[in-house]
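In the part that follows, the structures are each spelled out as structure tokens.
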Structure P
Amino acid sequence: MRQLLAANWKMHLYPIEALHLATALHKAWERHGWTLPAVLFPPAIYLRELVALLSNSRLQIGAQNGYPGEFGAFTGEVSMAQLAHIGVKWVLIGHSERRQHFGEMGPLLRKKLQDAQQRGLSVIYCVGETLTEREAGQTFEVLRAQLEEVLLEIPLVWDRFVLAYEPVWAIGTGVHATPQQAQEAHAFLRAQLARLGAPAEEVCVLYGGSLKPSAALELFSQPDVDGGLVGGASLEAPSFLQIAQALLQARS
């Protein structure tokens, strides 16, 4: 069954807060007996400690960023190889904040994706349009281009590839796409995956734009919305657990 829940903590939480949150989520998964796959993406300085903490958990740990290669003179970067070496299982690539604030574009994203998979990491690759692009009727054009700029060039291990649709106009705004808007975008993305040779019906496509508990059930009830990449609502255990319950209910 296609389902996955991911928590992007971004540049939030102090060490004790991160440990308490990860512990609370692990205990909740154990208490409920949930088999729902979930990934936590903490700030990089907490990765090693949380990998150790959750070594026997259903929750896995991912990095919010990684650089292609093993070693090199790239000040401030952490390589995909180093992430894999400490037990990280996942990496985010193409998040809109990386595109917007750090200028990451197709050639670099393609290298990141290829190297991450070669190192055995699973990838959540993010795509999404801005408000200007949506209002100009360019949503599908933008999504198609963001897929093609990486997927046309490299062979992928599809069972370690997840796609996340994050409408940029919704991120951090408190405004989320309607269930109909999300389904339309997700169905389009799945069709594009099939066109590009992917086993599209097996690939998880997550929604990632200001996902809140109040909207989760209706979003997850759409046939092509397979889970969520959760930002602000993942910073507190109760709200993230409500979203997890909504996904389980929608898929029951």
Structure Q
Amino acid sequence: MSARIHARTHESLLQLQLWHLRIGDISDSDLRLGLSWLSPEELDYFRNCASQLRKRQFALGRLLLRGALSHLDTSRAPGQWRIVEGPHGRPSLAPDEPFIGFNLAHSDDRIVLVTGPLQRLGIDLEYGLKQRKVERLARRWFNPSELAELMQLEPAARQQWFYRLWTLKEAWSKARGEALAPSMRLVTVSGAEDGDFSVAVGGGETSGWRFLRVGAAPGFHCALACQSDAEIRLASRRMSGLARFEALKTQILNEARSA
């Protein structure tokens, strides 16, 4: 199921897809079978992961990606896609592959993927029930106005506000294909406490950035960022088995344009 966000102009339509995966939904036997889809480089990375959770996050993220790509282009098997690593470890399709933009994020037992016909497309996911020293993190990564907004809140409200802001800022950083530092300080989010928010971008960026907070699993915060002035249609699916997808209702919580 899809939801639309209307832009100021309606000259074109931008179709984005959200793909969700809960790690526990994929059996060990399906995971072993899916490893045959991975490239030698991906298999090496999988084997060298330090923990079992990280192994599953990486492998299932690549299976979600490959399965989604083949869902979009049924002429290609999941194992046929050539995926390369770019700067800062961001994966993309090899230059001679058909272009499909994408970005992956994972947190705890959940993985999300966004796909679309855009190069500058990013997503972030955070488990909001994980307690962090958010004041210290905000001092390191946030702008003075964002830090001031955080400190005005009651301590009990700071965790969720932090995650709402963090996901928006990291999604933008990932969409630009850059490392968190200094990108996180080049975007300023305000008004996130009550749900609605505004965004100002720096670093020589032009306008046209879109920021969306979207529904995810209970306890999780999810945001995506993309550079487009088109009308956005957003559709969601859940991976319930190896290369098996089910439609989900798309929940758009809030949306903003960059100033």
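The numbers here are math on the coordinates, done by the rules we state, and not lab data. As the structure is a computational prediction, the values presented were derived from the model and not from experiment. Cβ atoms are built from the backbone, for glycine too; each structure is taken alone.
Tell me which structure, out of P, Q, gives 0.60 once FRET efficiency 1/(1 + (r/R0)^6) of positions 50 and 138 (r between Cβ atoms, R0 = 41 Å, to 0.05) is calculated.
The value was obtained from structure P.
Assuming 40 is percent of Cα pairs over 26 Å apart as calculated from a single structure, say which of P, Q it is.
Traced to structure Q.
Thinking only about mean count of other Cβ atoms within 10 Å over residues 34-41, which of P, Q has the largest value?
P
Taking relative contact order in percent (Cα under 8 Å, 6 or more apart) for each of P, Q, which is largest?
Between P, Q, the highest calculated value is found for Q.
If helix-only ellipticity at 222 nm (-39500 (n - 2.57) for each DSSP H run of 4 or more, over all residues; to 500) computes to -13000, which of P, Q did it come from?
P
If distance in nm of label points 7 Å out along Cα→Cβ at positions 42 and 202 computes to 3.9, which of P, Q did it come from?
Label of the source structure: Q.
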